[in-house]
Structure P
């Protein structure tokens, strides 16, 4: 495991630098409260709505910061991303703003809306079989043949720092409200978002719990935390929470997460879908299953909010119409 003091890992100073880079480009998303949700959970819930971020997820933050931090020569070679869709959209949009070419290695079973929007932003999509191919290997082969600079979704220090800007905003908004959360709840795939927010949260609140939420059957982060070393998922596909499906935790994000002190819980696909329906019906927010897992953990009691203040991240809203209809039909 990487040393938490490794100078190649991002720090809170890097997160603050990222906030300056993305200012005026990323959306400062709201931290919303809902009396209905408070009554349902018995706590005070504050929702960080990254589903309202540019490109529909928090991923634009890290993508823009990473490309902004590159040298002109690196940007000129074009950028390459591996993504189930949200990171790809963020990279494609950030690359468009910088006037550079973006290629996104994306699974063939990615939601159609994510592929369409990646291409609409000018990104070139290279598909692969999630169950049979390693996306990093596909990307390395592409870069070897065509060139480009890799913008990894959770191993790139500038990406992690960029995602952490959402945490700085949570801290600032809570200070305005004069509240200190007892718990901060974050959806987790490779861990870039949770690591970045973890840096921001721990710099402000030493005692707040930080809880990551994963899909059932893809709890590589939770198992890795319990074993003290990185372990892999057995399956590469098989959950509706497509944006959270990775082979194993990122090395950099895992080192940071262990250093700041996090826990992890899981929710089922059906619970994530129920949270999608709740978000639309009760909160009037469109959230994808991956983006709704923190809300699902609160609605199901996997995280006990009774008598506590909780900041929870809704990490994305890029849901296909068919899946949204399914969530509403199951409600």
Structure Q
């Protein structure tokens, strides 16, 4: 059996075009080697190349002309780190450019809108406000509100490697009003429902559940103090007038020891100050939604709230 010819070092860790390989002296027979995969026509990737979103985007990137197509729609939402339902994890890659693209397994779109010069995780991507109106034609309303909350979030702790917010609320509203395409009505409804402060998908879904149940609009992740001004902590959703705080209790609150201990101390501070805290688990957003509404209703009524 003939010895397999090694690839040039520069081609062993990334996706490359067959044309690029030929220029580097790699023969066509070598490009059919079992240690190479062809994710797209004219592209090869070495064995072990990741099947993650980043790996899939990297496999397509060699076919994107500089200044041409950008990753868009659901793919752009994923690159902007939007918390989407798991059902979208295997969505085909979407790209948008001034001209349509015909690449097997890729959804190509044409747009005359400004595609910008944004990059996320090293890949060319449409701006967040354009991604939002594109996603409005695909996502359900609540999922779109989650995306809006994520894009406009101005977090308490800023990661200098991930400048936030990704888009200002005013700019997102302006983009929605200027959007002539599919999903405009849903996008309009979503920006009316978006709020500043939600730091996770469950927080947004929990807020929407309670507001639609007829409760007063809660504050989102506000700073809470007692009557003397002493700091108690932050809480996901706060009905300040009635001293009721509703929080999503994710797994990280138990798996992270430091977080768990801080949660216990914070719960004690709130209790001493006369606050009632309601913890909602994942089932409380899905199979036990009615129970969640009933618990909040009981707590608020006990403290004087009336519909």
Structure R
């Protein structure tokens, strides 16, 4: 059975580097496994030679999405207009990089900085984020790019931690090319029902990260991917499903510190990525078969959850 959602992998599975040779190697390895999309992370959009990388992507026959995360010094939700403007410019550069690479989506933590805040978001800060994302969305629309703002846990933003909050932000932004980016790692922490959150997002869902609760091999934690993926398909989601995982074996110390990755959850990038591709292919096909005759009662599935063993025996 053909998997209708394109499966992707994040480049940080292999490297934090942004040089053309480093990215060429990642592109080749991701495509060899079978991934149809590579998510490139832009900590600094100017650091990537988009012309060279676009050719590498075309040669490998793999699509691309972009991701970025703002720092406290470029937080668009800051009450400091200089800091907010700096973040807005970074988002504009990331949009342009995605367009020049041939992609159509910029995802990640777009609405604020990715770090632990010491106090709740302020009304002024939220308003600054909304205003900046409106302007960036209008800019992105000229390139045919959609912005998919990621909903992350309380330890990494104070602005939007749940799908309900994300939808409220989208309502205020009021731009059709701004959508939600859901991530199972964060949903596992914040959502009372991952399935309910997916259905709540509905057609405003534009991008999905799948990551295990322990950031390791899919199936080694407590996320019920079978139920989650079945709900995605039930809700009509046809966008990319992108695997994300972090280990200090690959991440640079500064990135490890930002993401609070303090140990080697895994140490073999290719094995991890190949396992995830096999796992997701099996899981999505199983979810499609399981939808035949499937019904929902409220936010809970009838018939209970089904166990899905991890391919290759890794649990």
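Please treat every number below as a calculation from the coordinates, not as lab data. Since this is a predicted model, take the numbers as computed values, not measurements. Cβ atoms are built from the backbone, for glycine too; each structure is taken alone.
With mean count of other Cβ atoms within 10 Å over residues 83-90 derived from the coordinates and found to be 31.0, which of P, Q, R does the value describe? Show your work: numbers first, answer last.
Values: P: 31.0; Q: 11.8; R: 19.9.
It was calculated from structure P.
Have a look at P, Q, R and say which one yields 22 for relative contact order in percent (Cα under 8 Å, 6 or more apart), as calculated. Don't skip to the end; give the middle numbers.
On the way: P: 22; Q: 10; R: 17.
Label of the originating structure: P.
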